[in-house]
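Visitor: Take a look at the structures listed below.
Where a number appears in this text, it was derived from the coordinates with a stated rule and is not lab data. Being a predicted model, the structure only gives us computed values, none of them experimental.
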Structure 1
Amino acid sequence: MNKPILYSDFDGVIYDTISVAIDMMREHIDVDNRKERDYYFRYLLDWNELYRKAEIINDATKKLAYFKDSNIFSDVVILSKLCGNYDEEKLKRDFLSEVLPQIKLITLQYDLHKTSIVNPKGNILVDDERKYCLDWNNHDGIAVLFRKDIIDLENNIINDLADITNTNGVKRLIKKL
């Protein structure tokens, strides 16, 4: 069996853009209204301001660089959805080329499934969205849910990328190798 590829989401896992964007929106819309929030994200959000305000979560870039250089995974790839805004993709690519030039970024449009772009079978996804984790698991991958305030290694929930290899699912997968 080949070593798994580690796929990591970007927003909310590596870079804290989600909570910063919500804070920016609060002044203008009802953030509990999904339609308003989605519209603001796609058409009104100042992506340059967002990237100036957001911060790296728990040294995530250093931890991904470590995993890339380690012999644990066959590769480390960032797999990120886009809202459809050109500034968003350019800023992600510029940011990552500066802090993680050795790691490939794959972007996909918001309405596509990550499982339609890459093969999840036997590979790992770290994502902050439960629905993407469930889809990944349903396609024979191992999903690790990222939450800033929760850790439950038995149920594959982490709040720090350093704990990926300590989760129950990833330990079982690596043990098979």
Structure 2
Amino acid sequence: MDFTGRIFFNFETFDVWRIYSTALNASRDRNVRVAVTWEEFLVADLDPGGQIPAKTRALGACAAVRRAHPEQHQRFAQALLHLIYEEKDDPKKDSTLAVAARVAGLDGDEVIATAIDPGIELLVASTEQARELGVRDVPTIVGDGPPLYIKTTGAANYGSAVLRLELMNRMLHDDGIWTMAKPPIGG
């Protein structure tokens, strides 16, 4: 199975980590080829003149790396995902950005210096482009058909990652004439 597409993410929701973990675990199967790009996305507009939230600054760093070093972008984004979600590193700390930069083979000081300017400007521009594709929230996967927004529960961490990825793949390549949803637990 080939799982391809553009996954829009930010560091605000644990759903992103669950999708990342699912793709990573499924890719261990020899019959699964995961070839996705991770692209940063702002769910809410920034407050002009306001403080840049720490996790948004980390997204800005991703956007700056995408522009300046596109060949290292995926490694940098995935290193940040791991550091923030798994290692519980603080995205406010320059050391978190520096470690992700080092993992990606980049200069940490350069990445830190570009996180706000031009990073945030690039992030806002790429978010506008993603919204034109129909992306409204994260994690959303865009492939051949309409965008697929995925909401998870803790149960997403259990069971077969390959079967979950196959289901996402089928939904992603659906012609868009149907959707599936379960009612909220207790509702």
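Visitor: Thinking of 1, 2, which structure, once Cα extents along the principal axes in Å, for residues 51-90 alone is computed, gives back 36, 21, 12?
Guide: Of the options listed, only 1 reproduces it.
Visitor: As an exercise: Cα Rg over 2.2 N^0.38 Å, for residues 83-146 alone, calculated from one structure in 1, 2, equals 1.21. Which structure is it?
Guide: Numbers: 1: 1.21; 2: 1.37.
Source structure for this number: 1.
Visitor: Which structure, out of 1, 2, was helix-only ellipticity at 222 nm (-39500 (n - 2.57) for each DSSP H run of 4 or more, over all residues; to 500) calculated from, if the result is -10500?
Guide: 1
Visitor: Going by relative contact order in percent (Cα under 8 Å, 6 or more apart), which of structures 1, 2 comes out largest?
Guide: Comparing 1, 2 by relative contact order in percent (Cα under 8 Å, 6 or more apart), the maximum is at 2.
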